[in-house]
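Please find the structures below.
Nothing in this text is a laboratory measurement; each read-out follows from the coordinates by a stated rule. Small disclaimer: the values here were computed from a predicted structure and weren't measured.
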Structure 1
Amino acid sequence: MNLQQLKAFVLTVELQKLYLVAEKLQVTQPTVTFHLNKLQEELGVALFHTRSYHVIRLTEAGKAFYHYASQISDLSAEAETLMEAHRGTAGGRLAIGSTHTPATYMLPPLLSRLKKEIPRLTIFLDVRPAAVILEKLKRYELDIGIISQTAIDDPEWIVHPLVRDDLVLIFAPEHPLASVDGELTPEMLARYPFVSHEEGSISRSLIDRWAEASGIALSVTMEVSGSEALKAAVRHGIGFGMIAEASIRSELAEGKLQASPIPRWTPERSIYAVRHRNKWISPALRAFWVMLEDGFRPASS
């Protein structure tokens with residue numbers, strides 16, 4: 001079993017067509033077939049249900065083998081990139097996964113500083129939900145994750161808490177709730193249209209739990225999948241919203257939005273820097289991690 005056989009196997013599973021695998025590996029299609037047949041012969045077990053490969057369908061053994069083969073292939077590609085950097089043929093690459101709020105409102109000035117320190121560095125920023133980021137870190141597809149999460153308690157990760165990521169109420173300046181004297185109550189909020197985060201998001205889960213604990217049902221008039229869209233909907237009077245405090249600083253300063261604490265809210269969420277414990281620390285990753293440690297105090301409990 002060699003690395004080329006593993007690459008051919010992983011790409012066959014992922015691309016589902018041998019001619020695409022051949023193009024990716026820059027070999028002929030018969031060579032791909034040879035690698036697949038040779039791999040199964042050396043393993044002594046069938047990985048595919050047929051030898052024709054017209055339909056790519058894995059056996060149970062093939063499914064189990066793919067889990068490990070894909071990780072070996074990913075680590076091999078990472079090693080090749082790293083050696084290129086050491087040979088001076090590349091400026092280095094840092095792959096960062098981030099949830100929306102830190103990617104939009106926290107990382108840009110940090111990445112600008114990092115580029116000044118390492119001018120030839122290529123930065124890849126992948127903006128995804130926290131669960132996707134953690135899965136990509138597990139597969140060594142990313143070097144580091146900056147994610148908004150309620151808690152991270154897994155020995156597989158090295159975690160550095162950065163800042164609290166609390167939600168707050170937001171209104172258009174003309175909204176009736178913006179002029180209420182005294183503290184707002186959940187019951188008052190339930191009387192007005194609410195612009196909600198999409199189902200499945202961490203913010204939506206936290207808000208739904210808060211509403212249930214408060215004994216109210218929010219009147220959802222619109223669901224959106226991004227912070228900017230949510231803020232725009234609130235600014236135009238579609239309803240009030242709840243959003244990460246870090247994402248509205250400019251709107252508050254410009255008077256486009258007003259904010260207020262959420263009544264009876266228990267802070268649960270923080271922004272964390274996360275990396276895999278077994279991940280090799282490149283010079284760029286080390287520099288960025290130190291920058292995060294120096295720039296942020298741990299989020300208090």
Structure 2
Amino acid sequence: MLGHPAPEPFEPALLRSTRSLRSLGIDPRRGGWHHVRYNAWVEEGLWSGLTPEQRHAALVHAADFGTREPGTHVYALASAAALWGLPRVGRWPDHVTVLATGPRTRGSRGIHVHVGVPTEDVVVNGVRATAPARTVIDLARTEPFETALCAADHALRHGLCSSHDLARAAAAVAPRVRGRPAAQVVAALADARAMSAGESFSRARMFQLDLPRPDLQVPLEDEDGPFGQGDFGWPGVVGEFDGRRKYAVPDGTDVETAERVLWAEKRREDRIRRCSRLARRVWRDVVEVTPMARVLAEQGIRPVPRPVWVDLARRPAA
């Protein structure tokens with residue numbers, strides 16, 4: 001499969017309690033350990049190597065670890081997303097969220113309760129969470145559109161759920177419930193062909209800017225034959241999202257190999273430009289919106305009166 005593999009889940013066995021560390025003669029407050037949450041620590045060297053979603057998942061496991069009855073909470077929204085390894089645009093919250101499963105569900109310091117329709121939960125890495133499709137739809141109802149679309153694309157690409165699962169979860173949202181139109185749009189636009197959160201974020205911005213809907217992973221070919229795929233395609237135009245990882249080389253790579261990687265990408269760009277107009281974007285262009293619109297407009301991709309992406313709504317409700 002093209003693109004990067006799914007992130008590894010956080011391993012809850014890495015968590016250590018204050019008591020267990022002290023029984024080994026270790027005082028974590030003296031250094032070398034990261035305090036995740038009350039009575040939960042991770043070795044500092046391990047913590048520094050975790051991804052943002054893994055760190056939030058660690059917070060979830062630490063919260064469950066510290067409850068009187070571990071395994072009773074059903075984690076939802078961003079907390080469920082982190083457990084499933086779904087990407088997020090922007091910072092992860094500093095609290096965990098549990099689904100209200102009855103009158104006895106209580107929040108506490110650092111634990112928020114989300115009041116939503118009860119759902120069948122799934123055990124993921126030892127804790128209970130809303131299923132991937134339900135998690136995506138909950139994000140679509142409560143989070144910015146780009147965050148939900150990134151999560152939806154990732155869930156489809158890595159087989160966490162199907163398009164049918166998303167459509168069914170969106171349809172289960174009752175009429176007049178806040179965020180229902182947004183949930184339907186995200187379910188309709190989710191696409192397993194998006195290879196990264198950056199590509200999903202770019203597509204969310206295109207939708208919000210009323211640009212023509214692009215094709216994804218378009219075949220590239222010139223007089224010398226096929227040479228891969230472009231991230232986005234319109235007639236005569238190829239769009240590329242350039243994240244840092246596209247140009248990354250493994251640690252320890254010699255200079256000659258690194259130069260070869262960069263030269264190959266330069267040749268690929270030259271071949272694209274010989275057969276199509278090229279519009280490249282980086283994270284800053286997407287985040288700030290206006291630069292992205294300008295880059296695409298320079299190649300003839302401009303807003304249209306009625307962009308046909310989905311018939312459900314023109315754009316998700318604010």
Structure 3
Amino acid sequence: MMTLRTDTTGWELSTDRLTVRVARPGFIYRRTRFDWTGFVTDVILDGKHTYCSVESLNPMEGAGGIGLCNEFGIIEPIGFESAAMGESFPKPGIGLLRKDSEGPYFFMKDYPLQPFACVTTEGQDGLTWEIEPADCRGYAVRLKKTLTVSGNTIRIGYLLTNEGSKPISTTEYNHNFVLIDREPVGSAYRLAFSQPITLKRPDESILTTDGLVAWPDGTPGFYVICHNVPAAGTQSWEMWNDKSGAGLRETLDADVCRIALWGMPHVISPEMFRRIDLEPGESDAWSRTYAFMSGGL
């Protein structure tokens with residue numbers, strides 16, 4: 001059974017195992033990178049294990065990411081290339097962003113924004129957000145997101161519909177700003193992807209060829225990526241803090257087009273990307289399920 005409490009900034013969803021705090025769209029986060037809906041700022045397991053961190057410890061740096069938050073179009077923004085200076089382009093989950101400078105799209109930049117209208121519905125097992133499409137030069141995207149909490153799991157379901165006259169081609173991923181029990185990134189952590197993958201640093205040096213990752217104490221910032229993700233269908237990653245005996249797993253019930261792993265001493269972010277290609281009138285649905293665990297691998 002789940003209980004729900006609400007205040008002006010968001011919601012607290014609780015089961016016998018989990019406490020999950022979710023920000024109200026446009027309150028805690030109002031910037032133009034991350035989806036405002038389903039923005040999970042805190043997860044507590046069994047009253048003691050914590051999982052959510054922040055993008056940057058310096059509030060003047062980064063793009064304001066917290067906990068479990070997703071983004072559409074980090075590299076493939078919908079309609080940006082065809083927009084003239086001063087015209088808008090849609091960022092699902094946020095609103096219409098205005099192109100106000102020359103050069104390529106930059107996901108860390110805050111663009112002038114007209115937020116989408118969003119309706120939130122409270123249910124017996126979670127929350128649903130529906131973002132009304134706003135036509136923008138033939139682009140119109142309806143997003144319905146449902147977050148449910150049961151036992152020790154969170155499920156985030158997505159339904160994206162192209163209600164415009166132009167095709168949509170982009171990606172979606174969840175950034176996962178994770179730090180288990182506030183333990184700094186180091187030898188206490190282990191990460192395993194469900195498929196053997198090769199993760200390469202920007203200089204093409206290899207971090208892992210089997211999808212298993214461990215860190216030495218004093219690990220500095222890192223970024224690695226896998227473009228050639230093997231196999232299709234459901235994929236997942238699982239991470240444990242051996243010192244506290246707590247872990248979590250994210251499972252994506254869809255094909256993965258690329259995987260990235262980013263982090264700093266205060267945060268680890270495994271990221272599974274989902275490809276989205278929709279002709280006018282088409283829809284796409286997928287989900288991400290998070291299991292929070294204790295007791296060791």
inquiry  = Tell me which structure, out of 1, 2, 3, gives -11500 once helix-only ellipticity at 222 nm (-39500 (n - 2.57) for each DSSP H run of 4 or more, over all residues; to 500) is calculated.
reply    = 2
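Work out the source of 13 here, i.e. which of 1, 2, 3 gives that when relative contact order in percent (Cα under 8 Å, 6 or more apart) is computed.
Answer for the origin of the read-out: 2.
Identify the structure, out of 1, 2, 3, from whose coordinates P(r) over Cα pairs in 10 Å bins from 0, in percent was calculated to give 6, 22, 23, 20, 16, 9, 3, 0.
Details: 1: 6, 22, 23, 20, 16, 9, 3, 0; 2: 6, 23, 29, 23, 14, 5, 1; 3: 6, 28, 36, 24, 6, 0.
Going label by label, the one that fits is 1.
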